[in-house]
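Pasting the structures in now, so scroll down.
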Structure P
Amino acid sequence: MYHPYFRGKQFELITIRETAELLASSGFIPIIEPVKEALKGLERTLTAICDAGGQAVVIINPYHGDHSEDGTSISSLLENGFLDKDNIAAGILLKESMTVGEAFALFKEHKEHQITFVHAGFTEAKVLVEKLGDDLNGTRSIFFEKHCGKIYRKHFQGSTRILLRDGFERRRNADHPRVEEFSDLHVTFEEEGMDGFGDFLIVGDDYSESGGPAYAVAIHLTFIDPEKDDVMFIYHFVSTTKDTPTDPAGKFGQAINKLIAKLDSGDSKLVETFAIKELRELHAKGHFPGLGHVKKLSMKHHIETLANFFA
């Protein structure tokens, strides 16, 4: 049903490992696009998913990062470590520049790995479907919404179809509004004729190797509003100081003060997840754990919020 899309950076992989049991029990299937050359973290993550009885999709031809030119080492990891694990699928990223021949060659090479096509700009849908023939029925298709209109998606009827929407508006932290709409796809995916939905959590689809200096620190937390047809919204708790790249700890303190004030107001509509409990503990201790850790907690809260909704 729910397919969160992760780029395989350190804190993304840690998020998956720490929520592996919740992902498995909720029937959520993470998609992982490995972007770092070292694959030990990915291997540990996939092992954690298997140990929890969960599933995952691993992109074998990433668009971003260290494997964008050659995904051979990812394919080797899947073949040598996870070929006998039915719950780990090979994801083939269908890019704008890719030919039908290239896509079909990857399909044949990884056919034993529960193929998932990830549609991200590819244009030859009709020709690929004809070439796949009856093999289409055993595949899963995940559509980047911004690249795939209804006509394109219609060609893949017969496969399991997932619609992937980027609900996170990328901008400078200082420019975020206090709250805005994130997505309604968790309640409308069936209206779209889809079998499930996905998103890029609170990170967004835009990829960067590393963030610049934090002129403002923001804590991004999603919530579902039952008074607005269960649409999901996102809070941006932004530090008051926004004009200097120094003192991230002090800025985190300002942002978390705003978060705690909203939680204690009684009208935040935020689910009191384990991630929220940890944020409360950080606030009580006056401790800044680093921006990566804060991002991890926001991602975990997002997963917990959707798990709570579907429970």
Structure Q
Amino acid sequence: MENQTLTAIDGIRVGHAHNLDGPTGSTVVICPPGTIGGVDQRGGAPGTRETDLLRPMHLVQQVNAILLSGGSAYGLAAADGVMRYLEEHNIGYKVGERGVVPIVPAAIIFDLDIGEHKIRPDAAMGYFACENASSDVVQQGSVGAGAGARCGMVMGPPLGVKSGIGSAAIELGDGVIVAALMVVNALGDVVNEHGEIIAGVRNPEGKGFLGAMNIFTQLATQSITEDVTPSNTVIGIVATNARLTKEEANKVAQMGQDGVAQAVRPAHTMFDGDTIFALATGSAGRGNVNVIGAFGAEVVAQAMRNAVLNATSLAGMVSAADL
């Protein structure tokens, strides 16, 4: 499979927009017609929009786009631009003579403590990301919603590492594809498949990493206080071209969170707002939710590793590649 990113799934388009003076940005995923959506949110500091409607027992089954954005809660405004773009193209939930209401769930990362905090994604940036959306191989690294992303933030920005957005895809039997797109803004370290840290809390006295879990051993009795900013989140999408029900899409999103736990240590803390959306386009026929979910976790983990491996140094923060 030549394209090993989210756009390997036929019909999905991805667009980035960013302001590197922030640095911050937005990434939009525009879905083909009939795409079923789900969501799983973990961690204690989420920033989301339109996630309740993705859960079982709610009317709406299909989604039109997913927005991933920087800017903390301010960045949710970028979804307004995505909605405007989709409305102009008559894409959305049909409401009779009144046209359409685009279904655009969204999640954000906190990146206000890097660069210029007054620069935030807005509706114009969301619209521009839609204009940039294509089925080309997804650009990875410190772009789009990953422009202001960091990891290894246990000791704060001075010892953190620049991160970004990453993607991965795998083709299973009968043409079924499972893919992921992840923004890594983690409190903890990112590790490879062998558990070795590839990006995390830097050692101030030399090369290498301190290990977030090592630092945690010193914090066992420390209370969560108001002067500690909940500034970390992993957000992203796991998608397949198999056909799933809404309940199954939610299960795939849940299983996709296992990929976060594979790649980040620690994961799902009170200072993370980890949120994963699931998309099922259905073009490859009926899918097995157990298989899709299992490989969903695998591509989520790989996408997260790709996010830090493709990141570039920015706004005074060094990337793993430049260490």
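None of the figures in this text is laboratory data; all of them are computed from the coordinates on show. Treat the numbers as computed from the prediction; the structure is a model and nothing was measured. Cβ atoms are built from the backbone, for glycine too; each structure is taken alone.
Kindly point out which one of P, Q the value 57, 42, 36 was derived from, the read-out being Cα extents along the principal axes in Å. Intermediate values should be presented prior to the final figure.
Details: P: 57, 42, 36; Q: 63, 42, 38.
Structure of origin is P.
When distance in nm of label points 7 Å out along Cα→Cβ at positions 114 and 146 is calculated for each of the structures P, Q, which structure yields the highest value?
Working: P: 2.9; Q: 1.1.
If we compare distance in nm of label points 7 Å out along Cα→Cβ at positions 114 and 146 over P, Q, the biggest value is for P.
Identify the structure, out of P, Q, from whose coordinates relative contact order in percent (Cα under 8 Å, 6 or more apart) was calculated to give 14. All intermediate terms of the calculation are to be shown ahead of the outcome.
Numbers: P: 14; Q: 25.
This figure was derived from P.
I have 5.0 for distance in nm of label points 7 Å out along Cα→Cβ at positions 10 and 130, calculated from one of the structures P, Q. Which structure is it? Before the final figure, lay out the partial values.
Numbers: P: 5.0; Q: 2.6.
This value belongs to structure P.
Could you figure out which one of P, Q the value -6500 for helix-only ellipticity at 222 nm (-39500 (n - 2.57) for each DSSP H run of 4 or more, over all residues; to 500) was computed from?
On the way: P: -11000; Q: -6500.
Value -6500 for helix-only ellipticity at 222 nm (-39500 (n - 2.57) for each DSSP H run of 4 or more, over all residues; to 500) corresponds to Q out of P, Q.
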